[in-house]
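*Asks:* Dropping the structures in below, format is structure tokens.
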Structure P
Amino acid sequence: MKHPVLLAAALLAAGPSLAHGQTWRTLDVSRQLHDTNELHVNVQYGAGRFELRAATDPVLYAMRLRYNEDNTTPLHEFDPEARTLRIGVDNASAGWRGHRSNHDDKAGMRLALAPNVPLDLSLHLGATEATADFGGLSVRSLRVQSGAADETLDFSTPNGGRLGTMDIDVGAASFTLRHIANANASSLTVKGGVGAVNLDFGGTWTGDMDADVKVALGKVALTVPRDVGVRLALDRFLTSFDNDGLEKRGGYYYSDNWDAAKHHLRIHVETTLGTVSIDRSGGAP
């Protein structure tokens, strides 16, 4: 049975604030941690600041949402039997804008998730300034869709399990993914429209990885630890390439340690009108 919840007590406790004819409210919701069964999380957030991290309190999840009551409907539906959580802002009420308004700086969502619960995590973000640190969590699958966004995603510490699927789809964005090796994933897919995509493959490598990166227009910057073997396939049109010493053999670019390396990154990059660079000096600290 689903339980859509708008906690009136939390709303009244937070109280409204009026600005320029708008009514701003703060909503706090959480659920105590009773077990560590897998949780399917679907986050919807259209515009404003978004933060995600591991919870430090004994909760399954906790959200604080700052929103404009005049045009926003909070979303909070938890199904204990199906182990599903839909949380954030209802897309229909938010209009799912592809741009930010002058008042979105007041809006914000902070979400904390239990660190020892296996997570099937989907993030649907609009025009957001997003920061998500998956360090300390146990992410089994990760899907991110976003519009005109400025996003930084990080696996600051090793993932608490094997990540099967990591799919990123960004629009007009500045997107950074750090410490990718800590995700403990076998594959990564990134699709970008217009903007800059920065991928840092630093972290603890436990196996080989395949990555597929497609950016229509913009910059693709790759950072890979020196001891990881790299094989790069590049499809480009009107795009410059800084290969950092990779040698082309046949249809691929290889690092000089490809044959001897313990771990390997096989990556395909496709882009039009932009730049592609690879830095093998090391990953993010």
Structure Q
Amino acid sequence: MSNQRVAITGGARGIGRATAEACLRAGMSVVVGDVDEALVAQAAAELGEGAIGLPLDVRDANGFEAFLVEAEECLGPLDALVNNAGVAPVGLFIDEDPRDTQRMMDINLGGVLTGTRLALRRFVPRGHGHIVNVASSAGQIAPAGGATYAGTKHAVVGFTRAVRAEARGTGVRTTIVMPGLIRTEMISGFRKARGTRIIGPEVVADAIVDAIHSGREEVFVPRELGPVARLIAGSPPAIADRIKRALKADVIMVHANADARESYRQRMDSEIQEVRI
């Protein structure tokens, strides 16, 4: 895997930052993009040799193209793109601010679509490349309080599976990564479901690097989450609801502590407001 060149969106913190660290340990070079220009520059400096930080708002298709152009000017042709950027406002859908709905659609889904399209247009002519799309186990479990978030992540799964079928025979590989509860600011105030464990972003990062190496197409993190999520997704609605109630999966987001999430909320609002497309 050494000498591979990887671009990572949402790379200044959380899973994205941890993925950059894991890639560097594996001997790869990385370009991290993030809407927080100051933080992405700081992250690249702290990551050290082999890392470059560039501003990136995944909602801006022209800006995304410019990001990839500059990444390849700095490092050479990319071998992989990790579409990781995402946001997670939570609460009952009836109370959801339409601006939150739109930003989740634009970032969680639109950013993945844009990044995947731009990566395919580079990778297919070259006959190789790897696109890693970070979805969420929420897209399979569909917890109350995360309707739009789960919807966008469910869409990422279906979208990536379809792209995989379209790209068959081109040499381009795709991976869907579906994390559970990850110890980042995004889950501040979340309740814990029965039988689940909160893991660090480095565990997801290691799974992403492993997928780039192995070509695994779908990865749940932690791995034991996979059978539960697949059971819920594949069961009739009444049975799926019983399983979720038994696991208390429907309290994770809907009963999230608003005070504990205030810092995340303020940062998210500030970053979105600062962007002018």
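No lab work stands behind these numbers, since they all come straight from the coordinates. None of these values were measured; they are calculated from a predicted model. Cβ atoms are built from the backbone, for glycine too; each structure is taken alone.
*Asks:* Going by distance in nm of label points 7 Å out along Cα→Cβ at positions 63 and 239, which of structures P, Q comes out largest?
*Replies:* Comparing P, Q by distance in nm of label points 7 Å out along Cα→Cβ at positions 63 and 239, the maximum is at Q.
*Asks:* Let me ask something additional. From P, Q, which structure was helix-only ellipticity at 222 nm (-39500 (n - 2.57) for each DSSP H run of 4 or more, over all residues; to 500) = -1000 calculated on?
*Replies:* P
*Asks:* Could you tell me which structure in P, Q was used to calculate distance in nm of label points 7 Å out along Cα→Cβ at positions 31 and 55 as 1.6?
*Replies:* It traces back to Q.
*Asks:* Here relative contact order in percent (Cα under 8 Å, 6 or more apart) has been calculated and equals 13, so which of P, Q was it run on?
*Replies:* Answer by label: P.
*Asks:* So if we calculate mean projected area of the Cα convex hull in nm² for every structure here (P, Q), which label has the highest result?
*Replies:* For this comparison of mean projected area of the Cα convex hull in nm², the top structure is P.
*Asks:* Next question. Suppose you compute mean count of other Cβ atoms within 10 Å over residues 71-78 for every structure in P, Q: which one lands on 15.4?
*Replies:* Q
*Asks:* One of P, Q was used to calculate mean count of other Cβ atoms within 10 Å over residues 39-46, giving 17.0; which? Write out the running numbers ahead of the final one.
*Replies:* Details: P: 22.0; Q: 17.0.
Label of the originating structure: Q.
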